[in-house]
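I've put the structures underneath this note.
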Structure I
Amino acid sequence: MVNWSSLRANALKAARDAGPIEAHAILSRLMCRALDSIRDLLPEEGERALNEALAFWMDGMGGAASLTATRVSCWKYLDQKPGGSSAIPDDGAAAMRAVICVLFPEPQRDDFSMDTLEFFAEMFDRMGRDIAA
């Protein structure tokens, strides 16, 4: 197991030296690697979304429109759950919310990537999981 703080620090260092688009990509790839280690917690919709994100961020496949459509599909999936998309009652819901973090092809604002990484870390903390190497 790898310490989240250490991984986060390394990603932040690399992202600091990059422009905002590249920094977003660096952090998204880090989050994709972490998500791959909790694939077992994801429902089918989440696994499909993770596969889409991995193809986009790791392999340069797919496009921004597809990633955005997948994000919308994940929100719809969560909306159908008890408590709706704002509730995070269990590990599966936290894992789905973490997947949504990697479904933004570009940062939405200057501090978006860092805010997303912080939220992503909160979801991992909720699950009681460390990030596997």
Structure II
Amino acid sequence: MRREKDARKVFCGTLAQNEVLTFTIADNLELGHRLNLRVNALEGNDERKIDVVPGPKPNQYVLPLTSTRVGLLVLQIFHGEEQIDESPLRVQVVYRTCPTKQIPNEDGTCRCEDATFSMFGRCRRATCYVG
């Protein structure tokens, strides 16, 4: 029987844009080759599949996550056609940290903040220069 829980308030991790957060999945029943994991990532109205790879130890699997979209990332983890008890997992995606005078945009690329421009690889204040 599947446990009902209020997953609306629990986050399993925080991920900055374009960084990698890794979950390790343990096969406690030692199913080995019979373990059939499938992971769906839901971001807003978009859904994508995430590959689960063998981990460093027997009966371990690694789930590497990355995202550019700030907000909630919901992970549905299935064994065969059945969602596992710990699923769904919720990950909060936050803006990445950028160098001074830069801010991240929607895809996680750092750009010069408002009222500045890029010159010689640095963000400069937009002012009048008279030569």
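Each of the structures I, II was assessed by relative contact order in percent (Cα under 8 Å, 6 or more apart); the largest value belongs to I. With distance in nm of label points 7 Å out along Cα→Cβ at positions 58 and 90 derived from the coordinates and found to be 2.6, which of I, II does the value describe? Corresponding structure: I.
Looking at percent of Cα pairs over 21 Å apart, point out which structure of I, II has the largest value. If you can, show how the numbers build up before the last one.
Details: I: 36; II: 54.
With respect to percent of Cα pairs over 21 Å apart, the highest-scoring structure among I, II is II.
Kindly point out which one of I, II the value 2.6 was derived from, the read-out being distance in nm of label points 7 Å out along Cα→Cβ at positions 106 and 122. Structure I accounts for this read-out.
One of I, II was used to compute helix-only ellipticity at 222 nm (-39500 (n - 2.57) for each DSSP H run of 4 or more, over all residues; to 500), and the answer was -21500. Which one was it? Don't skip to the answer; put the middle values down first.
Values: I: -21500; II: 0.
The structure behind it is I.
Read-outs throughout are calculated quantities, based only on the coordinates presented, and are distinct from any laboratory measurement. All of these numbers come straight from a predicted model, not from anything done at the bench. Cβ atoms are built from the backbone, for glycine too; each structure is taken alone.
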